[in-house]
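Take a look at the structures listed below.
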Structure I
Amino acid sequence: MFLREKTPDLLRDIENGKLSLVTLHCSCTFLTELKAFEEVSISMSLDSVQHNRIKMFFEYNKITDSGGQAVATGIHEIGCFWRNGEQLEMIQVPESLRQALKEYEK
């Protein structure tokens, strides 16, 4: 949804097979248990943008009557690549994506 709303130009490149946003690393640290049907809020902040890599930090909070309770944290790092036939070539993070991510900077 983020790409559809913020960077429709990139979504077209992804859909036609030119641009690939590849998960390079993903991890999640669980802090407490959740039960079925509990509501969770997920917030994302931008950790860093370097050359072809984007690193995002996620916080997962259980929604409670008194606000929220932290249940997990996570990191997701992606790399930007352009498809050239069967090969993937590293590219700089596209400018429209850089701009869209600015509102998520810490």
Structure II
Amino acid sequence: MNNLKLALVLQISLALFIVCFIKRLSFLDPVIIKNPRLTIWSLTHLTWFYIMGKVCPNNFLIFFIMGIIWEIFEKCYGKLTDQEFYWTSNGYTGQIYDVAMNSIGYLLAHKI
């Protein structure tokens, strides 16, 4: 299995883990910076995509699209569970910050 396939399996596994264990992950909810609103979850986005950038360099577009797909999933899942505000990191602005943190993490992997 090449690195990209492994990374995709890890991405899907992580997504399933988050959905299944979200209640046990509340320690990631605290706000670190109020404006722009960043939580410990934001740091997990940065860290995870940094790792993906190291494992799968030169695949930025694929990971960028996967990040957007995850945010769409969170929006839909949030509506289904009546927790849209939580799942979207406080709305569209939070989702944009999440995608930005993904991108920063991935790009940092190429700079460091």
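Figure out for me which of the structures I, II the number 23, 17, 12 belongs to, where semi-axes √(5λ) of the Cα gyration tensor in Å was derived from the coordinates. Computed on structure II. A value of -4500 for helix-only ellipticity at 222 nm (-39500 (n - 2.57) for each DSSP H run of 4 or more, over all residues; to 500), calculated from one of I, II, originates in structure I.
When distance in nm of label points 7 Å out along Cα→Cβ at positions 36 and 52 is calculated for each of the structures I, II, the largest result comes from I. Here distance in nm of label points 7 Å out along Cα→Cβ at positions 60 and 84 was calculated and came to 3.3; which of the structures I, II was it taken from? Computed on structure II.
When FRET efficiency 1/(1 + (r/R0)^6) of positions 4 and 68 (r between Cβ atoms, R0 = 25 Å, to 0.05) is calculated for each of the structures I, II, the largest result comes from II.
Each value in this text was obtained by applying a stated rule to the coordinates, not by laboratory testing. The shown structure was predicted, so the numbers you read here are calculated from the model rather than taken from an experiment. Cβ atoms are built from the backbone, for glycine too; each structure is taken alone.
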